[in-house]
Structure P
Amino acid sequence: MSALDTIFAVSSGAGRAGVCVFRLSGPDTRRIVEALTGRRKPKARYASLETFIGPDQQPIDKGLLIFFKGPASFTGEDSAEFHTHGSEAVIIAMSEAFLKAGARQAGPGEFTRRAFDHGKMDLTEAEGLADLIDAQTDGQRRQAFRQMDGGLRAVYDGWREGLIDALAAIEGEIDFPDEQDVPDALSHAAYEPLSRVILDMERALKDGIRGEKMRSGIHVAILGPPNAGKSTLLNRLAQREAAIVSDQAGTTRDVIEVQVNIAGIPVSVADTAGLRDASDDIEAEGVRRARGRAAEADLRIGVMSGDTLEESGHLTALLQSGDLLLLNKLDQTKFSGPDGPFKTFAVSAKDGTGFDKFYKALETIIISRFALTENPGLTRARHKDCTERAVSALTRGRGNLASAPELAGDDVRAALHAIKELAGEADIEAVLGAIFARFCIGK
């Protein structure tokens, strides 16, 4: 692929539709627009009704044309949009016309990569755009838009400004150690800005789990003895018959997962095999997997009933502080559950008694642990890695201020380089390729 190529792609959804949008970008955009419309010097940022013609000079379709003159375009170069009807025949004929005119099919994310290369967005904003395209919940949409709109850029720009001030103080002492107009131990002036940036970065890392979980979703495991009502609870959370429900103990042998939206956050809820002393190898494997899900989950919901109390010890051993315990089958009998660091609710998953109170508590926990905060957060492992390396370098540099300001200066420069990687300004071609390859074609 070459930046000198002019590229095209369908940027609207695939399949038959009322309208199809083709995107064109590159140095030959104006010439190709003229070839497909017969109109010389198209007016920029003006929607005009045109007849699009093929290489045989026969009309293909009639639709809207919008021409964008670079750098005032999404990619930063001359671009155009062709709005046609969305039939398969029109799409094929328009694609052939673009190819004959000298354009080539764009690769995944190539338009956004060009926008990045031309300085129209930094890497975190491009990642936010990718997340916005993939967003499935309102929380994901809001987080992605905030990042696409420069929220994370504003955060790391603040870090960078503080570090540049600190580095200026450090290098002032190194370069002018004997000058009378340079205060002694000028590098000590760097201590406060370094400490402030370190504190801000550590807060961002602490909140980073929220951003990552908002992107990828949180995992909730439903645990309990056989026939306690776990599958019934799963079906009520999913609002559909996702799992088989039976009075026969041990019906669920493997993990069953459903995806739900709770408080705008994507949640994967797993129904697991009943916890007890297994009677055969298959059941033992199911119990092993249930325990594994319990260990990996962000939140555990324990379920027990009056007729399963004898086997509740397997469950309570897996519950952690802040988890939820449901005393189920309230429609059949009332009973007291075990004490522990978990919140207990009496419910009937079958008829819904007490379910609303439990669900509100579940929402509250998820919001308090994983919902967006006021500050834009780190949303990817790459962000976390860059920030952790910066914190490590700055902590080391702060310790070197008094005894070795030269080393402290090197440490601050290492942190600034980590921030450049976060922004996509450093030479990280392999990372860029992996990120833009995940975009859809046409974006």
Structure Q
Amino acid sequence: MRDGPIVCPGNEADYLILGGGIMGQALAFNIWKAMETTTVLKASKHYGCKIVVVEQDPSLLESSTALSAGGIRTQFSNPANIQLSMLTAEFIRDIKVHLSTVDNQDPDAQYNPQGYLTMATQSGASRLMKNYQTQVETGAKIMLFTQDHLKETFPWINVEGIELATYGLENEGWFDPMMYVNSFKAKNPTLNIHNVKGKVVGFKNIRSDPAYLPNIVVMADGKEVIQDEKIEGVYIKMPEHEKPIFVKSGTTVICCGAMSGEVARLAGVGEGRPEDGNLPSQLPVERRKRYVYVVHCPDAPMFDFPFLVDPSGAYARRDGFGGKYICGMSPTEENEPDITNLDVDCNFFDEEVWPRLAHRIPAFEKLKMTSSWAGYYDYNTYDQNGVIGPHPYHLNLYFLTGFSGHGLQQSYGATKALADLIVKGETDIDISPFSFNRFISNQPLLETNII
């Protein structure tokens, strides 16, 4: 590998963001915003702050962003997750204020503020009640339903076996993922944020300046590891050049979605021997495939149809007002689908999803599947929650990944927090539960309300 042609000014970046989906684009925006509010000369080209976003496929056609079902909810069990979704919903509601440009004066994410309806049987009622109390205490606007109240409000639902349900009154619903990310992509170039088309193929690591005192990281077994290595830069393979191009970076952020685990290994995360001063913990993020099915059912309710989540895990939401609905369900751990392609298993719909939804919504017995797609989760195999913040060994390497299906709905809150942490050294948003350190100390972030 060697230096090559110019990728960005000077082939240097103060902030090098790896991944140009919603996380990368929103993070670039929020880093600029943090610079704008904290520097005297402002975060413009006159100041010289260079924010560079690297994305292998700028079309994002097969990205987790584009292939999401587009839901956003505050009905989590952990306050940290609730907080991130609330911040994102608030941002989307005011998207025109934040992301308008001369050429795009009315950015729109087609936000539909119709809440999630989460139902529980008798066995899950106590957990739902506990989640409800946590949600309300954290500031979420949630309504609690008994079975009778649920039947009265949504008479088209078969409430057999349902003990309790919760419904989001605010900061919940669904929106168009591509319209959302494209609004950032239209705004960011006006802020002198550079987008580069290329694939990350390597990192250059160096020992930190001996003039600085290294940090000491305490492992779960009590062993101390010295934090004294940093990322000098990244090698990027561009389609129009034969050789990878080296881009020097001050701060590097891995937010490559489902590919984040592989990219982190290129940076040396979790590689090497602990006795040589290396942390053994890898970034536990891998690809997991999920199916989304589009069905047509003109006899089903339309206007009052929420984002419905059955106790079995099957979900459905309205898609416009023409009798179309989006639905799906996560497979069991033992039945995870093949990740080598994005083929859809229609038998999974016929055998697993449809029977559950038809039981809960009798009108769905007559539905017809019209299309489908598959997408990848950036699946955190450790605890299915996001990883936000610095690596404890590589001094200038940060993570923003592993959200396991929650990334789109937590995108603004997560990127706002990380941008403040990187630029200002602190954030008002509590993201400590999402720290990489939890893998080392074996302290998983527990979240019981995963769909």
Structure R
Amino acid sequence: MASPRFVPPHPPRPSGPAPFWAGLLGERARNAVYGWSQQAFEKTHIRRQVFGWTVHIPLHPDSIQRVMLDNAANYAKPAIVKKLIAPMIGRGLLSTDGEDWRKQRKVVAATFTPPAVDALIPVFRKAAEDKARGWGDGARFDMAEEATATTMAVIADSLFGGDERLKTVAARRQIETALAAGSEIRLPALLGLPVFGWNRKIRAGQRAQRELRATLRALVQERADGKGDDFLAKILGDMDDVFGDVEARKLALDNAATFYLAGHETTANALTWALFLLSEQAELQDSLADEARAAIAASGDGPVSVERLPCLRAMLDETLRLYPSVPRFDREALGPDELDGVAVAAGDIISIWPWVLHRHARLWDDPDAFDAERFAKNGDRHRFQYIPFGAGSRTCVGARFAITEALVILAHWITEWRFLPVPGNRVWPTGSVTLRPQGGLPLRVERRA
């Protein structure tokens, strides 16, 4: 008899949906992945009224394909979302639409081609080894913190010339504080109210945003003065050619903020959840360590080839299915349309939830269970039922960078170290802008023989 699959934690699911106002109180207000009913994981479309907004949650891959690809011109970043993220990332690649987005995408895309990403594998390896050098056999670490510090070093070294200002504990705390404030300003934004610093968390988040942008603004000025030859210097020069000097500096700053935050936060979360899942499945972890050791040995003195890590890649894909780094993203309809037989009007919000889609009962066998074999073999999945990096033309430009970075770091870590759970520790997913384990991820590390 086959052994039962491992089912990692997820919030409880009531049988039916709660009224929308329940999402403004208690755990539902703090945690975006809490409070979903079982019905949500079975329906193909949900339509709700929220403070005068009509919100559609499409849960059929055909509907998501229509929004993100077939009729993508009809769906833009919602004005309310732009309002929420503008203080931090301005009009960078993540927050723009139309011709401005296409121009910016073309400028940054060269940094993320397959050859360009492969050339960065030694940077990924060094960051992994540098972090692990501080571990002691049998010691306990918060691996969410360790993963975040590692991916911050990767972004700083690969995109920003290794600037030490972007690797500090203070910078890490600023990002955490800025992200934590995001959930606090959702309600006033929905009500159309100005986003004032009406509580301590919001004020701290706004202060953190200003401090981070001040640091990045200084980097942009230094590149404008000819100091440094890196990703930031390149996009500043290329943006100047396309947009002119004044606008180029603004967009270089906005994209520096976008890639600094999104470039490390999402990969850190993927690494954290992967380590959690490995810590709970010792045999799988040992098997993947053998694969990683063989791949590293086969590379000799050169960088490891991620093509030699098919099982680790399948494991990472399954991690991102169960715990997508970004649990939701939104669009706003510019004109009328129809999704799954439901009329969509101009101004309606389309809320796409990888958290729900990736665990949908109609799309996945035993959807809450971990099973990397789903990705180890070629199945008949709809290409829009698994969207950890978005979909269509707006698929994350850094997706290959993130996957390669995560695989290289994991390969080097699990080759040398075994990751073990801490008895009595409860791991619980909490979602706001990104999906993290609540309170971090304490694990014990043991050096492999």
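Between structures P, Q, R, where is distance in nm of label points 7 Å out along Cα→Cβ at positions 57 and 313 highest? Between P, Q, R, the highest calculated value is found for P.
For relative contact order in percent (Cα under 8 Å, 6 or more apart), the calculated result is 22, so let me know which of P, Q, R that is. Answer for the origin of the read-out: Q. I have 32, 18, 16 for semi-axes √(5λ) of the Cα gyration tensor in Å, for residues 17-120 alone, calculated from one of the structures P, Q, R. Which structure is it? Computing semi-axes √(5λ) of the Cα gyration tensor in Å, for residues 17-120 alone on every structure in P, Q, R gives 32, 18, 16 only for R. Sorting P, Q, R by FRET efficiency 1/(1 + (r/R0)^6) of positions 89 and 377 (r between Cβ atoms, R0 = 41 Å, to 0.05) from high to low puts Q first, with the largest value.
Every number in this text was worked out from the coordinates using simple rules, so none of it is lab data. Since we're looking at a predicted model, the values are computed, not measured. Cβ atoms are built from the backbone, for glycine too; each structure is taken alone.
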